[in-house]
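J.: Structures given as structure tokens follow.
Readers should treat all values here as calculations from the given coordinates under stated rules, not as data from a laboratory. These figures come from a predicted structure and were not determined experimentally. Cβ atoms are built from the backbone, for glycine too; each structure is taken alone.
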Structure 1
Amino acid sequence: MDDMQTSGVKNSAPCDLQSDKLVLKLTVTLAADRNAIDTVVQSVMRVVKETKCADGREDAIELALNEALANAVIHGAGSDPSKIVECDVACDETGGMLIVVRDPGKGFDPGCLPNPLLGQNVYSDHGRGIYLINQLMDEVKFLKNGTEIRMLKR
């Protein structure tokens, strides 16, 4: 049964920023096409770097954003380009960065994901995205039955 232990999903605190202190607010939508993910990630990260919102934390944010969008496109929207994935990015004056990704899927229970560090899961070629996001971000919260992920980096 060790193989089925959950991957340590962080689900704490409000995972939000104060809207009156935002220095960046960006909303992006993309067709649920795997080929669109990299372009969106690079565009968002270009703005993040230009505004210096996440000085020194860009690599962690970029990887977490990439994983969240990939999960939304592949698992949430079934790689169906007729479906839309939404992404909001906000940064406050203290340098806190909030990323919200929403997909049109049925959702999932993040507490039921197998731990990628245990048993045969170590050898799997998938199943590490949520684990990585939790390692890279300070707060991670799943809402709307798992169709929305809120990731905060302070």
Structure 2
Amino acid sequence: MLRVLLYLWALPVTLIGMLVAFIARGSGGTLLRVDGVLEAAGGWPAWVLRRGLPFSGAVAAITLGHVVVGVSLDALTATRGHERAHVRQFERWGVLLLLLYPLAGLLAWARGGHPYRDNVFEREARAAASASPEKSVRTGSAGPHSIGR
């Protein structure tokens, strides 16, 4: 029951992520389901991520609820621990994270830090990824499942 509530709490952002994932798929990307998270690699969203986002510049992947969009399958694998920390943040904060994340970046910047690197949510994700014994790959017992093609 708790798992269902966590998915529902993050659902508004997950729906946005699903739209981006389907744009990726429709523009030549790949979709996978790994540990209850939809992962999209490639396509037009990858082009955007490679060119950069405000405050962070180019990124390998981005999390929107229970959806992770990456520039490639390798990028998704390499960032899985980090991005799963963001999934947990969406489970904790829900749609509020869309406001809290940029506010945390502004706070970091106001304190003389970098709005991306010193953002408390990014620091938490980096710590979770480095603490994970399986740093990059965690596929669970069933492993990744390809969707489509």
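J.: When relative contact order in percent (Cα under 8 Å, 6 or more apart) is calculated for each of the structures 1, 2, which structure yields the highest value?
T.: Comparing 1, 2, the top value of relative contact order in percent (Cα under 8 Å, 6 or more apart) belongs to 1.
J.: In addition: Can you say which of 1, 2 returns 15.8 when mean count of other Cβ atoms within 10 Å over residues 109-116 is computed?
T.: The value was obtained from structure 1.
J.: If you rank structures 1, 2 by distance in nm of label points 7 Å out along Cα→Cβ at positions 93 and 117, which sits at the top with the largest value?
T.: 1
J.: Assign the value -8500, calculated as helix-only ellipticity at 222 nm (-39500 (n - 2.57) for each DSSP H run of 4 or more, over all residues; to 500), to the correct structure from 1, 2.
T.: Source structure for this number: 1.
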